[in-house]
Structure I
Amino acid sequence: MIIKTIPVGITQTNCYIVGCKETKEGVVIDPGGHPQRIISALEESGLTIRYVLNTHCHFDHMGANAEIVAATDAPLALHPQEIPLLEARGGASLFGVHVQASPPPDIELEDGQTLTVGSLRFQVLYTPGHSPGSLTFYLEEEGAAFDGDLLFAMGVGRTDLPGGDWDTLLHSIRAVLFALPDETTVYPGHGPSTTIGREKRANPWVSR
């Protein structure tokens with residue numbers, strides 16, 4: 001598996017390019033800003049992008065949707081409960097930020113759905129709490145989970161923005177993410193990667 005992490009935008013959101021080494025097919029997860037930086041990385045990777053995926057639609061995760069969809073001609077996929085936030089440009093105006101309007105989703109994702117990209121199988125896990133339609137993209141065979149702003153290395157996503165809910169966030173972490181194998185690598189929306197086992201043991205926000 002190919003994984004390229006590109007910190008983008010004013011919040012240094014992790015945009016991920018994830019690809020299959022054998023078929024050179026891939027996805028872009030959370031293009032939140034700096035579209036030319038992402039496009040340059042795509043050109044260097046040589047991947048054919050099959051999907052543009054949003055874990056959720058806060059502005060720092062969808063701010064470059066339009067440019068990346070146009071550059072790749074790949075369908076945009078996200079959870080339908082994120083559509084109001086997408087249409088509001090991710091709430092950018094609340095922070096005095098301007099982002100380009102995103103196209104509507106081509107695919108509305110559901111819990112339990114699987115997206116096949118070359119040899120990679122992205123399982124869609126519904127993990128709300130940070131926002132109403134937050135998703136985690138889980139690759140079981142590769143032991144990787146791209147969870148947006150749900151769980152960070154020694155941290156968790158904020159729940160004080162519209163649609164956030166603390167109890168729901170904790171449930172998504174404990175019932176869904178913590179059900180994954182301990183050795184699973186978590187690739188969050190901000191900051192370094194971590195593992196499920198490490199966060200179970202030591203994350204002060206959610207460890208038991």
Structure II
Amino acid sequence: MHGTARIQTPKKKSAKAFWMKQLHTWHWVSSAISLIGLLAFAFTGITLNHAADVEGAPKTVEKSATLPADLLKQVAADDAPDAKKPLPAPVATWVEKEIGQSGEGVAEWSADEVYLALPRPGGDGWVAIDRHSGGVTSESTSRGWISYLNDLHKGRNAGTAWKWFIDIFAVACFLFALTGLLLLQLHAKKRPSTWPLVAAGLAIPAILAIIFIH
């Protein structure tokens with residue numbers, strides 16, 4: 001008795017060809033969008049895992065100056081309670097010009113001092129203004145470009161625009177992986193090792209986590 005071959009109708013062939021084309025299109029588009037990001041995040045995954053070995057020694061620069069009398073009036077001590085607010089625009093501009101640090105951001109105002117924290121990827125910094133004398137001190141620390149890339153990987157102190165980039169990049173990676181999985185399914189019959197390899201990709205990290213992470 002002879003077996004009967006499954007015959008696909010033109011309509012089924014057309015639908016399969018359509019979805020195959022769509023999957024390939026979405027797969028290569030998402031891979032193109034996420035390619036550089038994936039390379040960067042893979043590289044910084046290694047550097048983060050060996051941070052103690054690859055990060056250089058921090059370099060710190062300290063500066064000091066005195067706020068002009070007309071600007072001191074804008075931050076002079078008063079009886080107002082402690083608050084958090086930005087520096088007055090003229091004071092922020094003076095800080096950027098004379099100290100070389102950003103004057104933007106929310107500062108902490110106490111009775112004696114205005115303190116502006118300036119964290120950033122790969123470094124840190126701060127500016128402090130004495131509300132009585134007008135004395136300004138600042139410190140800027142750089143931990144090198146490896147630390148900079150590591151902080152971008154974590155989204156640490158990188159701002160709103162970078163946060164949006166990470167979200168968009170994550171969506172592109174998700175589409176890349178999902179369309180890749182669907183393409184694997186379509187080609188799995190001709191590649192018997194497909195699902196064992198996919199299962200290994202799940203099983204290996206799961207086993208390592210169960211056995212070695214406590």
Structure III
Amino acid sequence: MEHKKTYNAKELKTPKGTLIIEGPLPAKNLASYEFHHDLTAFRQPQQQHKALIEIAQLPEGRIIIARHDQTIVGYVTFLYPDPLERWSEGKMENLIELGAIEVIPEFRGYGVGKNLLIVSMMDDAMEDYIIITTEYYWHWDLKRTGLNVWEYRKVMEKMMNAGGLVWYATDDPEICSHPANCLMARIGKRVDQASIQKFDQLRFMNRFMY
């Protein structure tokens with residue numbers, strides 16, 4: 001499968017300044033920008049910046065960023081699922097995962113996450129993919145936001161809906177381990193029926209286990 005990537009961008013005006021939401025970006029562009037020190041949700045900012053540059057070099061890897069002048073203040077990643085997760089077991093070339101989405105606290109509440117997803121889906125090539133995201137409550141910033149698990153889940157769901165991702169049932173043990181965890185997905189317009197059936201099989205792998 002050929003992984004086409006078409007660059008898109010839009011401006012987002014916020015009370016803290018205008019952001020450029022753009023991508024998918026090549027590694028060299030990502031490397032040329034500063035990476036904000038508050039982007040700490042997954043690992044140290046320096047390491048996360050390096051990880052994004054590496055993802056951008058993958059054939060299927062896509063990084064869409066929000067930047068304030070020359071500083072990255074938010075991003076979303078798309079790449080093949082982790083080889084250790086069930087979602088990679090089908091070896092589907094047209095199934096990619098929204099792996100991480102993060103926005104610095106200073107720019108939260110202004111629709112940055114939502115716009116990162118909107119710009120991601122502006123690329124027509126996304127119609128060739130099943131895009132999944134697995135949401136686990138232990139990754140959520142409950143402390144800083146002051147939201148409870150269900151309020152945060154509602155915010156996450158609304159943001160994912162902006163990119164066309166909707167809730168899907170699954171028997172994945174990790175997702176089933178807490179009722180707030182969930183699988184969300186967007187099935188592109190050009191995804192064939194056989195791929196959809198394969199995705200359904202991945203969602204329910206424990207169906208016949210007794």
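Tabulated data
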| read-out | value |
| --- | --- |
| Ranking I, II, III by mean count of other Cβ atoms within 10 Å over residues 55-62, the structure that comes out highest | I |
| Winner on relative contact order in percent (Cα under 8 Å, 6 or more apart) once structures I, II, III are ranked, highest first | II |
| Structure responsible for -0.23, -0.36, -0.74, -0.99, with log10 I(q)/I(0) by the Debye sum over Cα atoms at q = 0.08, 0.10, 0.14, 0.16 Å⁻¹ calculated and labels I, II, III on offer | I |
| Identity of the structure behind -18000 (criterion: helix-only ellipticity at 222 nm (-39500 (n - 2.57) for each DSSP H run of 4 or more, over all residues; to 500), calculated), options I, II, III | II |
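Every read-out reported here was derived from the displayed coordinates using simple, explicitly stated rules and does not represent laboratory data. All values reported here derive from a predicted model rather than from experimental measurement. Cβ atoms are built from the backbone, for glycine too; each structure is taken alone.
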